[in-house]
1. Taking 1.00 as the value of FRET efficiency 1/(1 + (r/R0)^6) of positions 66 and 106 (r between Cβ atoms, R0 = 30 Å, to 0.05) derived from one of the structures shown (I, II), identify that structure.
2. Out of I, II, which one gives 14.4, 47 for Rg and Dmax of the Cα atoms in Å, for residues 122-209 alone as computed from the coordinates?
3. When distance in nm of label points 7 Å out along Cα→Cβ at positions 74 and 186 is calculated for each of the structures I, II, which structure yields the highest value?
4. State the single structure among I, II that was used to calculate Cα extents along the principal axes in Å, giving 54, 44, 30.
5. Where does the value 19.1 come from, among I, II, when mean count of other Cβ atoms within 10 Å over residues 146-153 is the thing being computed?
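Please treat every number below as a calculation from the coordinates, not as lab data. Predicted, not measured: the structure shown is a model, and the values here were computed from it. Cβ atoms are built from the backbone, for glycine too; each structure is taken alone.
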Structure I
Amino acid sequence: MSNLLVVLDAVDAQPMSVELRTRSYELLGDLTGRTVVDVGCGGGRAVAELAERGARAVGVDYDPEMIAVARERWPVGEFHVGDACELPLETGSVTGYRADKVLHTLSDPVRALAEARRVLAPGGRAVLLGQDWDTLVIDSDEPETTRRLVHAKADSLPSPRIARRYRNLLLDAGFTDPVVEVRTSVFTDDTALALLHRIIDEESWLAEQAERARTNRIFVAVPMFLVAAQG
């Protein structure tokens, strides 16, 4: 858990990540005095930032350890252990729904979007963020091996290609007026190597990437899909 938090914190601190989070908040609309739920809130940073923008921010995460960390780090927020498909919220009780890098971990993302629709008040907005796990871009002297490893990681996830379906999922769930944006996060420092160690465990391949990091030649790019729609 501590290692995961270190990686998450490093990624969250990247200017590109800050920009992406900020854009997701903007797409939620005016937050002043409104209730917003951040589903899969992890360590709780987005909840704190939403609260700073005037929202009543609620974080929900399936992992009790993450919720404990979030409560300790960010006393301004409200945090609950819960499932994205069974949120501990009343019907129509929120005006904003945000899920960042969550749906690829779910075996039934359609159900999660139905749950988003349930908890959103009429006219509320949903914002989904995440990567398509087939589209990681990694510079390597072994492109075929890299392709195999990236696809193997994707195939190990419940819904690895869900980000390309965000728009259609929202439409199918009854949302309207979807807005689609793509922002690419680029990593060329030790954060890139830490990310690769989280997703790939083939030591010989990682050794090449470690040498690239040592010589300032590592390159990882992750297109991030951001879709917002009206409830």
Structure II
Amino acid sequence: MTACDTCSVRNHAICSALEPAELNSLNAIGRRRTLEAGEPLIWEGDDSILVANVIDGILKLSTGTEDGREQIVGVVYPADFIGRPFGATTRHSVTALTDARVCVFARADFDRFAGEHPGLEHKLLQRTLAELDRTRSWMLLLARKSAEEKIATFLLDMSERLAEPGSASLGRFDLPFSRQQIGDVLGLTIETVSRQMTKLKRDGVIDLPTRRAVAILDRAELEAIAG
């Protein structure tokens, strides 16, 4: 069996567009890589030399500001695609938020393979357009929503991506972010994040069993708060 045969995300990642023989060809140019939490995969400003599919774990996309601060600009999950095919320079760093496994391809090999397989290129286009839609939604979140609305929207988005199987009624999940990182993502202070999370818990909308765990108790109310 090839790595593609045993891949847990093969039916959801961009390679789902490929036939078995094509998957074998793709497998021949890829390799698995394991990352520990905090380990970088791609550095901002470097030549774009690799792309990857996420198999397990969560990674962050970040960029540095002129004064040396980090700004998290995105998060990628299992089945998501990382990197800049057909590009020259990487625009952001990619770092593991949790322990993760990725399927890595040399960008030049992947570009050549994609050019020979229109189905894969079509999947890449779909992913690009979906990412554009998410970016536009995020612009609205950052520009117009209140702190309470931002936290509610963020928790709903996390629940859709991270909820444990079989726990849909509660939407229980573990946040891969610290309170400080949530603030960095949403443009809020750590004090504001903690205050809004505590308020949602006090109002019975969510529960916070541990520092990272979240359980959505009243999804309808959380959606109403998110606007």
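1. I
2. Considering all the candidates, the number was obtained from II.
3. Structure I gives the largest value of distance in nm of label points 7 Å out along Cα→Cβ at positions 74 and 186 among I, II.
4. II
5. Label of the source structure: II.
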